[in-house]
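Trainee: The next part holds the structures, each set out as structure tokens.
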Structure P
Amino acid sequence: MSTTQTLTPTMKRQRRANLRRNAFYLILIVVGMVAPFLAYPVFLMKVLCFALFACAFNLLLGYAGLLSFGHAAFLATGGYITGYLLASYPAMTPEMGIIAGTLAAVVLGAAFGALSIRRQGIYFAMVTLALAQLVYFAYVQSPFTGGEDGLHGVPRGELFGIISLRSNLAMYYFVFAVFLIGFAIIQRAVHSPYGQVLKAIRENEPRAVSLGYNVDAYKLVAFILSAGIAGLAGSTKTVVFQLASLTDAHWHMSGEVILMTLLGGVGTLFGPIMGAGIVVSLQHMLGQSPLGNWVSVILGVIFVVCVLSFRSGIVGEINKMYHKNFK
């Protein structure tokens, strides 16, 4: 008897779903490869950096059920550490600087997580906000950050000491590769047994505890992983724009990543990417229009309308329609 004949209907549906998902991923990779020939590469790199930041935040909120108001601290930490090392040590290559910035965000995430995961709901959110504000004021006073002026003129350098990143096209493909690595880590974590336990904790934490899971340990790992990927996004962003500033550490940045995630769809893999693309695009278009001073107000109105109309976010609603009409 052949292998195909022994497959149950459920296994066949799962196989078809996997094929569709892999085909969708392949199409997106192809689109990403040709995108810099169709749009301005620097704009696309900004979208990718914020999309990775939003995906990192979504891992914590969408799959662990933890709302952090302080994720900007990890974005800024990755950016500042990378910027300082690349500006101070000319022999350091960009990938080494990015790895160092990411590790710094991981260490900070471990410290934040150890202090905050024992609280839930609004108490958890307030603890993360307070810790992030401490980091913000530390960066204001620290000499290595440049204070309110920030770090300027961070060199892009040469990747592995061979490939120059001065060209926007070469820089774009490097950022695209970093984004794919970060997204693949999140995708693998979500679809692993660990990710299933995270979802169980999000849905019913007392039941997960009764089943014998060390809930605090699972949440701490999710927090550290989310912080590390947020730091990766911040490190990459600093190399792209050759700048690290206090804007990335401000509480307003933590609010923006919440907006991106909720707009695209919490708990979906592609929701944060779409949300980041929409928010960055609107900021870019409105910033160049006569309505430039009203960017925050317009984004707020759009956010309210979308939340009231699309409770699950744009991608979440599309998923609901697909499962309702094509399943």
Structure Q
Amino acid sequence: MTDAMGAPGTPDTRDTAGTARRTDAQEKTDPLDKTMTPEEIVGRLESGMTLGIGGWGSRRKPMALVRALLRSPVTDLTVVAYGGPDVGLLAAAGKIRTLVTAFVTLDSIPLEPHFRAARERGGIDLVELDEAMFLQGLTAAAQRLPFLPVRAGPGSDVLRVNPGLRTVTSPYEDGEELVAVPALRLDAALVHLNRADHRGNGQYLGPDPYFDDLFCEAADAAYVSCERLVAPGEPARHAAPQTLLVSRHSVTGVTQTPKGAHFTSCAPDYGRDEPFQKAYATAAADPAAWAAFHRRFLSGDEEDYHLAVRAWHKEQR
């Protein structure tokens, strides 16, 4: 296998969903191997957990892991995310109790339709934070701090809709009043990256890291899906150091899921599947249409999903 930068990758075997499985010889020779299947990752999640999901809106979301989560009995989750279809699908399945977010969007479609429906029917509790507050909450959790101060919030409705937020006064001469954002500590986190090695080091190749490193560092257990597993050290030899986003010390498990962010984007490997996203959003607006969409695309495993998507695209020609 060769990675996108021309570097030789680590050989693997694959199950029918395209998930890399390491050979017995590789498992025996590297005690640091953290490879799992999506089902093994989801099998470590429990109902009632606080789950962080990386990515941003409809960009580089760990959708293969989200789809595996949909197939599981796990429910009653507190989800922490810069939300996109990950939040929408989990809300539609009734798996979210509380959502902590700054927004839930499909980017080219401003408001995620399943999220809208869940809020309109009162199906989930919402903690709505300013984007800077959300970032500071993740940073505080990653640094094991109880909170971090931020200027965002005063004079806005954020404090009104979040009466539990507190303010602090600077102990220095300025005496400024700041919002004390509590740490967004996570039981587990799911993120998707372009490349990773089987020890859990992860690399992004697109224009934005989307705070995936903070999600991993803020979690008790973090799981990385990737487009391609490569040999340890290969990304560092062939890319700028700042692209080496996630370090193995903060990763519990890693899995190869080709096109695992679909229908969201995973630049530069692929862009967002806009026609399919539109079909998803259109179906979400009608219960009968959504039931048909779910039967076709979400009732099987990951291989079934991609086969159905390819067939759907052929029909659109």
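Readers should treat all values here as calculations from the given coordinates under stated rules, not as data from a laboratory. As the structure is a prediction and not an experimental result, all values here were calculated from the model. Cβ atoms are built from the backbone, for glycine too; each structure is taken alone.
Trainee: Quick check for you: by mean count of other Cβ atoms within 10 Å over residues 90-97, which of P, Q is greatest? Walk me through the numbers on the way to the answer.
Mentor: Working: P: 17.0; Q: 20.1.
Sorting by mean count of other Cβ atoms within 10 Å over residues 90-97 in descending order puts Q first.
Trainee: Additional query: Can you say which of P, Q returns 18, 29, 22, 18, 13, 0 when P(r) over Cα pairs in 10 Å bins from 0, in percent, for residues 154-201 alone is computed? Can you show the working numbers first?
Mentor: On the way: P: 24, 32, 20, 18, 7; Q: 18, 29, 22, 18, 13, 0.
Working through the options, I get structure Q.
Trainee: Let me ask something else about it. Thinking only about distance in nm of label points 7 Å out along Cα→Cβ at positions 186 and 242, which of P, Q has the largest value?
Mentor: Values: P: 2.9; Q: 2.2.
Biggest value here belongs to P.
Trainee: Kindly point out which one of P, Q the value -24500 was derived from, the read-out being helix-only ellipticity at 222 nm (-39500 (n - 2.57) for each DSSP H run of 4 or more, over all residues; to 500). Each step should come with its number before you reach the end.
Mentor: Numbers: P: -24500; Q: -8500.
The read-out comes from structure P.
Trainee: Additional query: Given 66, 47, 44 as the derived value for Cα extents along the principal axes in Å, which of the supplied structures P, Q does it correspond to?
Mentor: On the way: P: 66, 47, 44; Q: 60, 49, 33.
Matching structure: P.
Trainee: Here relative contact order in percent (Cα under 8 Å, 6 or more apart) has been calculated and equals 20, so which of P, Q was it run on? Walk me through the intermediate numbers first.
Mentor: Details: P: 30; Q: 20.
It traces back to Q.
Trainee: Assuming 31.2 is mean count of other Cβ atoms within 10 Å over residues 74-81 as calculated from a single structure, say which of P, Q it is. Provide the component values of the computation, followed by the final result.
Mentor: On the way: P: 31.2; Q: 21.1.
Of the options listed, only P reproduces it.
Trainee: Let me ask something additional. From which structure (P, Q) was volume of the Cα convex hull per residue in Å³, for residues 98-169 alone calculated, if the value obtained is 117?
Mentor: Working: P: 140; Q: 117.
The read-out was computed on structure Q.
Trainee: Using FRET efficiency 1/(1 + (r/R0)^6) of positions 138 and 258 (r between Cβ atoms, R0 = 25 Å, to 0.05) as the calculated read-out, with 0.65 as its value, let me know the right label among P, Q.
Mentor: Values: P: 0.65; Q: 0.35.
Matching structure: P.
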